[in-house]
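Laboratory data are not the source of any read-out in this text; all were calculated from the coordinates shown. Owing to the predicted nature of the structure, the values given are computational and were not obtained by experimental measurement. Cβ atoms are built from the backbone, for glycine too; each structure is taken alone.
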Structure I
Amino acid sequence: MKQEQETPRIPYDIYESPQEIVILLPLGWVKKETLKLTIKDYRLVISGERIKPKIKDHLIPLKEECYRWPIDQIIDLPPQVYFDKIHSKLTPDNTLQIIVPKALIPEKISLEVEYDK
């Protein structure tokens, strides 16, 4: 009986400053043109297809995990970010860098009171 395997998760790093969150994902062998980022329900969804490198024809796979499945990574985001200003870039070493600007929440706000006449 063959078990259905779940899409493997890609390890990623998250860094934070008062102004932004930076997410780094190594995406070795992912086709750049298939890479897609979407936001849904405060979650960043990263998807794409892997390129399987050419190997010798006579080789029989004993284990295939690296190139078998498409990528489908979901990362929860906090609600206090500028979702419309999130941007990303793919570095020459195929690391995806995602910059998530934080919504700056002031410590104190003074409000004027209007009086009805």
Structure II
Amino acid sequence: MRTDGERVGQVVVTFVSRRNGRDEAGYAAAAARMDALAAAQPGYRGVDSVRAADGLGITLSYWADEASAIAWRDHPEHAETRERGRERWYDDYAVTVATVMRNYRWAAVSE
């Protein structure tokens, strides 16, 4: 196990969602645009995301500080896409915002 602290102090926005399976092409285009737009924002530090076959997804976006995370939340294009998501793509979602206190990383050693 390695303790590298790379995320310590960052703000993590946890987005847990359930997609409804409608308008897959529209969702894919919007998701790609939001990924690119978020990455261009001041304070952006990265993203991790997974989605299960049943539509449940978890996305963690990392930000330098709370002001950066709030600026992303309030970005006009992000807000517009969020509204489209409520109308078209999601059955429900929950957002949790926290500060990373510590983090760990482990990887198997390959031979």
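Comparing structures I, II by Rg/Rh (Cα atoms, Kirkwood Rh), which one has the largest value? Mind dumping the intermediate values first?
Working: I: 1.21; II: 1.01.
Going through I, II one by one, Rg/Rh (Cα atoms, Kirkwood Rh) is largest in I.
For which of I, II does mean count of other Cβ atoms within 10 Å over residues 15-22, calculated from the coordinates, equal 15.0?
Source structure for this number: II.
Which one of I, II has P(r) over Cα pairs in 5 Å bins from 0, in percent, for residues 47-102 alone, as calculated from the coordinates, equal to 4, 13, 16, 20, 14, 12, 9, 6, 4, 3, 1?
Details: I: 4, 13, 16, 20, 14, 12, 9, 6, 4, 3, 1; II: 4, 14, 21, 27, 19, 10, 3, 0.
Here the read-out was taken from I.
Here relative contact order in percent (Cα under 8 Å, 6 or more apart) has been calculated and equals 29, so which of I, II was it run on? It would help to have the intermediate numbers written out before the result.
Working: I: 29; II: 50.
Answer for the origin of the read-out: I.
Which of I, II yields -9500 for helix-only ellipticity at 222 nm (-39500 (n - 2.57) for each DSSP H run of 4 or more, over all residues; to 500), as computed?
On the way: I: 0; II: -9500.
Structure of origin is II.
For which of the structures I, II does the calculation of distance in nm of label points 7 Å out along Cα→Cβ at positions 55 and 79 return 4.7? All intermediate terms of the calculation are to be shown ahead of the outcome.
Working: I: 4.7; II: 2.8.
Corresponding structure: I.
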